[in-house]
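These notes open a run of structures that come right after.
Each value in this text was obtained by applying a stated rule to the coordinates, not by laboratory testing. All figures in this text were calculated on a predicted structure; none of them were measured in a lab. Cβ atoms are built from the backbone, for glycine too; each structure is taken alone.
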Structure 1
Amino acid sequence: MEMQYIEKLNALNYKYWTIMTRAYLEMEDLMDTIDRKDPASNTMAKERRARFILLCLIEPSFVRELPDNVRSAREIWAHFAFRYRRRRSASCSHTP
């Protein structure tokens, strides 16, 4: 799988983006930087690579909106997971 075939994260494709990006990071042996299942296997090189990949796979307008304290690959992943989980729960709470 090539990274260029993964659609960048935008306002409409979070679920697709997480599935494809997770698969890509797993293939590149970088998902531990986010899941932290084996912290000993994480190196600064792996962290920098995972962070770069995530930033490349997010629409530039979303990257510009990242808070200054969101720096690591894990923090980037968590930021968007929270953002979309909150958006989805808000849309589900509107009942007719």
Structure 2
Amino acid sequence: MITFPYGTYISLTGCGYGGLGAPVSNTQLQLTRETPWYEPDEDRGRYTFYCSSSDSHAFGDQPSGSYHFTVTKIQGSTSGYYLKVNSVYVRY
């Protein structure tokens, strides 16, 4: 039985080489809380996910609201790499 930590949680399974460019071994995701148009969105944390069979990170308890996550880096870079992920699991 898999036990997940409490709070917002993201897991990637089977991430790696996206078919173009150099091989990929990691990617960074940022969790963002969306705010009204007149305020900047809130960065709620960034984690590096390593491309093994799977990798997961808990972002902790988050205030209510609308959220999205963004790939901010692949292989430590903001350009020049492609990423393939077999599955994404998000729990909040």
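Name the one structure among 1, 2 that FRET efficiency 1/(1 + (r/R0)^6) of positions 22 and 38 (r between Cβ atoms, R0 = 25 Å, to 0.05) of 0.05 was derived from. Clearly, the read-out refers to 2.
Tell me which of 1, 2 gives 28 when you compute relative contact order in percent (Cα under 8 Å, 6 or more apart). The read-out comes from structure 1. Among candidates 1, 2, the computation of helix-only ellipticity at 222 nm (-39500 (n - 2.57) for each DSSP H run of 4 or more, over all residues; to 500) that gave 0 used structure 2.
From which structure (1, 2) was semi-axes √(5λ) of the Cα gyration tensor in Å calculated, if the value obtained is 24, 18, 9? Traced to structure 2.
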